[in-house]
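The following blocks contain the structures, represented as structure tokens.
Taken together, the values in this text are just the output of simple stated rules run on the coordinates, not laboratory data. No experiment lies behind these values; they were computed from the predicted model shown. Cβ atoms are built from the backbone, for glycine too; each structure is taken alone.
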Structure 1
Amino acid sequence: MRKPLLAGNWKMFKNPAETRAFFQAFKPLVASSTNEIVICPPFVNVAAAVEETQGSNIGIGAQNLYWGTEGAFTGEVSGPMLKAAGCGYVIVGHSERRQFFGETDATVLKRTQAALEHGLTPIICVGETLAEREANRTDEVLLTQFDGGIAGLTAEEFAKSVVAYEPVWAIGTGKVATPEMAAAAHKTIRERAAQKFGPAAAASLRILYGGSVNPGNVKTLMAEEEIDGALVGGASLKPDSFASVVNFDS
């Protein structure tokens, strides 16, 4: 059985004080959950998030990292810095990073390798745009992103990674892939993983769905055998709504 992973991506929201208030309300709501819970706040809130979640069942992640360990890279944050700050996870290759900040499959691979080298669990994002879906190119796009951004990992590295399928057209739009559409995309990813890393590695790979997940649709999404969790945006910003997502199975 693959353990469900529910990850919140706060994007560019909240300050440290708001972060503390969130966790003080959120912690008791999910204290009895046996699912894996991760929240990825902006860099400036990581310290507050780590402090507030000490001794709890909530992990903290970052939203991005640079592949170098240190150097003259103004504005970047490295794997060792994130690890030292208390992060256990990092989102890599989110569609917004690809769309607005020039991320490519090649840089996704480099960031993923850097995350793994420094003991962080990468949540590697793949997904198609609306134009690509309407042109029936979803599988082609997913396989290209997998081959360019994930297939270069070693088997050992792959075993420590998480993949998130996030159709770009469903992010922050209120549009959600139907459970069947999401499951089909996950199946495509898992089949490619089996070809590259073997059936056992593919069977244990956790693939999250991201794209307007909320308390009203999480249960039907999670009912699909192929869907192992969710990467949640807007619904992760409020303690009660993200707790409802985390507690989908209670």
Structure 2
Amino acid sequence: MDLGISGRRAAVAAASKGLGFGAAAALVAEGVQVAMCSRNRAEIEAAAASLGDLAVPLVADVGTPDGAAGFVDAAGAALGGVDILVANAGGPPPGTFATVEGTGPYAEAFALNALSTIAMCQHAIPAMRAQGWGRVVAITSIAVRQPIATLILSNTARAGLTGFLKTVAREVASDGVTVNSLQPGLHATERMVGLYGDAATDPAGLGAGVPTGRIGAAADFGAFVAFLCSDAANYVTGCAIPVDGGADAALQ
């Protein structure tokens, strides 16, 4: 299926590995020019080199609003504009109501998982509206739909971001810009291994609780990102979509 996005220009944040890399790889496979970033120069240059000439490595810390905005601006300068934004950042540390002390950690989590994406949107969407075409896909978490007991910081920040994205989607839809978020469940990424150890990649571990019988791959996730960026998905906006192998049992 031709997604109709060959020649488009994308900024993919936090893309040296994991779901960000999966998204970048899927877009490159569709002929999209991709500016991809990481805080680590060696890692992002290696990741971009593995994807070929369409991938441009940039060094940026998208965990802060200023760093996130700077990444979008740098991507636009490198590519001549940004048609597609894949907003992504790492996750805050685990914690519960009892173990997280004060409001400082919540403010840090909100900066990392909400304000950073808000800043990226502020720097990318105006030009998309002006040209009459744009795609924003934010990577959040299944925790927005079904809070994870030990991740209160992530649960809180990503839920707030989801409200922002839904609001923006309704405001810019008539300008040809779609805004959606994807809620990954369990995927075999470095963060999952850090949180759950070997159980994160063992089919008899976490995979046993997923209806598909396995943990997702970054490539599975990336393929859906690419579809949401396609011309075929032009009527899909304002959605928060789980990509979790059927693990979420809620009706909506």
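For the read-out mean count of other Cβ atoms within 10 Å over residues 21-28, a value of 27.8 was computed from one structure; give its label from 1, 2. Walk me through the numbers on the way to the answer.
Values: 1: 16.9; 2: 27.8.
Of the options listed, only 2 reproduces it.
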If mean count of other Cβ atoms within 10 Å over residues 53-60 is computed and equals 15.9, the structure in 1, 2: 1
When mean count of other Cβ atoms within 10 Å over residues 69-76 is compared over structures 1, 2, which one is greatest? 2
Taking mean projected area of the Cα convex hull in nm² from the coordinates of each of 1, 2, which one would give 13.1? 2
For which of the structures 1, 2 does the calculation of distance in nm of label points 7 Å out along Cα→Cβ at positions 101 and 221 return 2.2? 1
